[in-house]
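Okay, got some structures for you below.
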Structure 1
Amino acid sequence: MKQFLSLAALLAYGAYAQDVIAPFWEALNNLEPAGINDLYTDLNLPDTMKKFGPFPVTWESSDTLFLGHDGRIKGRFVGENKEVTLTATLYDNANSTPRAEKRDFKVSIHGFEPYSNYLFVYFPANNNENIYYALSNDGYNFTPMNDGKRVVAADTVSVKKGLRDPHVMRGPDGWFYMVNTDMKSAEGWSSNRGMVLMKSRDLVHWKHSTVHFPDKYKGKNFANVTRVWAPETIWDENHVNKDGSKGRPLVYYSLLTNDGTISYDQVFFNYANEDFTDLEGDPVHFFDRGKSTIDMDIVYNPVDKLYHAFYKNEGDGGICKVQAQTLTSADGTKGPTWYKRSNALQQTTEAVEGAGVFKLINQNTWVLMYDCYNNGHYQFTSSTDLETFKFVQNTEMKGAFTPRHGTVIPLTAQETAALMKAFPTKDFEPRVIDIPDSVGVCDGKKVVAPCSGTKIIPYVKIGDGEWNETTDVKVKKGATVTMGPHPWDGKIWQWEGPDKFKSTTRENTLKNVDGSKSGYYTVTYTNETGCKSVAKIKMIVDDPDKPYIEDTITTNIGSRKMHENRKDLRLKRAPVYFDLLGNRLKGKPKNGMFVVR
């Protein structure tokens, strides 16, 4: 005999489904934490979905060496991401039959980037088409290298005796790849016929070769080029080489011919050959907007897993962007499907070109810079999503630093030191960020702490004297002492010291000091990634009325006696209670349903 629900029961169930079941599934679908495709900072994991229930939520990490159950990053690989599974369990306790649903999320923890500084590679002027370098600690403010002289002479490497638009890429194979427009603008804007390919291990010594299109493509329309503009490279990790290995530089650039076959500037690409001395095959059409399109710059964003291509609307002005899911299609024989063309992205009404995009070190922040070529300066903007950009600053023109269309790449502290040895750089003190301490090993690779503080260099001067790098200062009573540690461009400082001394500025001056000012001054610097570093400066004032007495009380935890008696010295800790869902309780519950940790 079949049983049928009454109308009242059906209505009640419908109300239950609408009020409880539907919100439960909506809550489940809204669990995904932000940024998990390329995680830089700790996750803020909810313990309940209040908007939809409330429904309690617990979280579990598959590898707590990298990610805690609470969403805090515990460790990173160096230079590569680590994928961890984060499992969310959503509980519905609103009816007589409690239930729970689990959902897994793949979290890619961003690898620690072992870089400290930035290198800007550029050419300075239309009457000086050579390659120059400049260094920066923050990616915005640069100091020219080599005492303001060129580092690569165009007449030694190019056909036209001119190098413009340098683009440098750090390859995963340990090489630096540079491509340049082979052109001398004094001969006219349609006078170049090729590009210069360069390759280096150290950014000091370069191997070079030229690709001259009239010779390479003789008998084809590509021999009739009048412009081969602004070449760049990007590493295609999916390109299959002849030996079965993967990975090759893809070179893209704008072409224009005088035979009508390419009637306006369009972007084409080739793969470089194995030793980066030539281009393989014929140019393949990559992108154009139906009008002249030049100065394309492509970056890959792991957060949205998309390629973002920035370019100049030649003739119309402005910098726009398109995106694609792949770098090429049809096994690298065709360009990808580009879509979602943006509006103009520059934060100025000035004429701009030469878009360059790079990511700040160990930050999910991108910089879009461009050459304001009519007004003689660069402009820097920033974005966290490569969609919306905000103005940061214009360059400050100083002597030799007049950058035109160039590239910025990150450097390790060792690379910076080697470059400064080869190309002397006055008035620049490089920031040093050490690789964090090791916290374990995974798959035979070192796992390091989540972040590393910037090295503090303790500078002190007495009166009007010179700055000295020291952590130990002895002065006479009545002296004036100034402490000004570096990095000089650091923003977040915190001081504590004797006689209730506190400060949040980098540089501090103590006047007419006496013995009350003797002791340790502790300075904490928080860098742009949120990592802290600490230094102590000891100052002793020679004051007979207030002599300094060193605090000699120490705790030798490692002594044998302490080790033998550790049970007696251990502090007794009160138990902490959790319910069965993992939520911490204020005290011991009366019903006995709890877990003690």
Structure 2
Amino acid sequence: MEFAEPPEGGPLSGLAVLEAALPHLPLSPGVYRMLDGKGDVLYVGKARAIRKRVTSYTQTSRLPERLRRMVHETRRIEVITTASEAEALLLEANLIKKLRPRYNIVLRDDKTYPWLMISDDHPFPQIAKHRGERRKGASYYGPFASVWAVNQTITALQRVFLLRTCRDTVFDTRDRPCLLHQIKRCAAPCVERISAEDYGALVREAKQFLEGETPTIQKRLAAEMEAAAERLEFERAAALRDRIRGLTHVQGTSRINLDGVGDADVVALHMAAGQSCVQVFFFRGGRNNGNRPYFLTHSKSDITPEEVLGSFLGQLYDDLPPPPLVLLSHDVPDAPLIAEALAIKASRKVELHRPQRGEKRDIVQHAETNAREALERRLAESTAQGQLLEGVQRLFDLPERPERIEVYDNSHIMGTNAYGAMIVGGPSGFMKSAYRKFSIKDAKPGDDFAMMREVLERRFGRALKEDPARTEEGWPDLVIIDGGQGQLSAVTEVMAGLGLEDIPLVAIAKGVDRDAGREWFHMAGREAFQLPPRDPVLYYLQRLRDEAHRFVIGAHRTRRAKSLTKSELDDVPGIGPKVKRELLNHFGSARGVRQASEADLAHCPGIGPALAKRIHEHFHLGARQAT
């Protein structure tokens, strides 16, 4: 990486920074980053020749207002050279998605894509949903737009190919078929109702189905059904008939398909009111794997649909393998370069195509309609959300409409497994990426006031440490806590001790009968008050409070479930899951293992004399030492 900075003692204007850096910039391909005085990245761009590209920014009279502001704020430029412009494009997309610069078109989507996995490393492969890093010994199909789309495909595979979905641990311990076998959704390989060879044939057919060879499978099943009927094997013929019906049903439920096209993505854009929505349909093996809307952030002016779509493609395929064909609603600038970059990533040719007629054009128009409708819904929701926030501003006498509201709640059972949680709401609704959980460490069990104090001290103590001047985003305009006057007093004391008295605090508590709709609101310097039962602002505040409650209860239950499933056998050295299961099956409980003699332990399957002695000493030697 090369750094270019203004000369010592030189002017601080952004134009001077760029002019001083020009002689030191390379003429090779690469990526450049504009940084402000705090070191935050303003803009990331790629270039065939970095020096020539940066030179264009010094001609400010030819720049749109958005880029003139960017140049004015620039205090440093960093560059990274690459072997080609295509590699620079890939790096640019990666950095934009990672750094989210203010002046770039940014795809704000942190969700990973769900895939369908078939575990090839097992004699009877399992089908399952998968997210995250892939492992060896499995085949992956996707991506899918949503978990719902994956579940639909898994249901089809169960219905047509009778593949198992149970985990290996369940598979290994079954001694009779489960309900899925009874409703003809599984071949029951766990109890040897099907041979490994026949099950393997089903797996191969399922893979052919996922790869788009449905007609071939249907013809084969029809031929097998007729042959079975001729041999008077009517039970087998009926089973094959049911599978053919299932396959026909699956084909009928996919209303949108691309005939003659195996793998392709349809990418369509709609822009309105300074906002953009891109709708992506994923087709794999000719089947529709669902669609997903993406909402982009960018400047409201001087951005064309072609620019938006071109920037979006690089970020979309930053963590997603591109298909051989991408159908677009608009022509994009540098389409050959984008196709070359995607081909490098996919290790094969990738075609970008804007269809003008026929079935492909119809599907692109369908995706455009979905993009328009999704953006209209979002704009309508944001308008309604803005009105609610203005109502909150009036209700609590806030100086401005709140852009970030933080809500806090605690959960515990008699002081055990205590958790605190923070949820965040704003103009775009719930900001789930900003949610936080706090495992209570220091507060006394059951002391709700102390728990709330600990949560607020940790949240805002860390915020002050990271941003003492409070210049960054992430500071709330309003803090709401679930509780009454006591909780409000505890929180007010914490905030005063941190020097944050200017952040408005509100406590929301249910009435004496804990009647939802009759909540009391507590603020410093005001008498407690209520709102009319049908007030829209009351509904909104209830939703915030209920979301915090839902989130903290989920964290509490997760921790409690872990503590309930923990066994005293987990502390015995040398005991793995398999040995633990053998002991529990043999003795019935951890207590039975603890009370067993060394000889009884040695008679347990899989437990030899040495391990039996170690287990016995763990429970009894420690007890003797304690006495």
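Bear in mind that the values in this text are calculations on the coordinates, not laboratory data. Keep in mind it's a predicted model, so treat the numbers as computed, not measured. Cβ atoms are built from the backbone, for glycine too; each structure is taken alone.
Here are the numbers:
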{"quantity": "Label whose coordinates, when log10 I(q)/I(0) by the Debye sum over Cα atoms at q = 0.07, 0.12 Å⁻¹, for residues 202-409 alone is calculated, return -0.22, -0.67 (choices 1, 2)", "calculated": "1"}
{"quantity": "Structure responsible for -14500, with helix-only ellipticity at 222 nm (-39500 (n - 2.57) for each DSSP H run of 4 or more, over all residues; to 500) calculated and labels 1, 2 on offer", "calculated": "2"}
{"quantity": "Structures 1, 2, by FRET efficiency 1/(1 + (r/R0)^6) of positions 210 and 298 (r between Cβ atoms, R0 = 41 Å, to 0.05): label with the highest value", "calculated": "1"}
{"quantity": "Structure with the greatest value (metric mean count of other Cβ atoms within 10 Å over residues 338-345, set 1, 2)", "calculated": "2"}
{"quantity": "At a computed 19.4 (mean count of other Cβ atoms within 10 Å over residues 450-457), which of 1, 2", "calculated": "1"}
{"quantity": "Distance in nm of label points 7 Å out along Cα→Cβ at positions 266 and 386 - structure with the largest value, from 1, 2", "calculated": "2"}
{"quantity": "If distance in nm of label points 7 Å out along Cα→Cβ at positions 26 and 186 is computed and equals 5.7, the structure in 1, 2", "calculated": "2"}
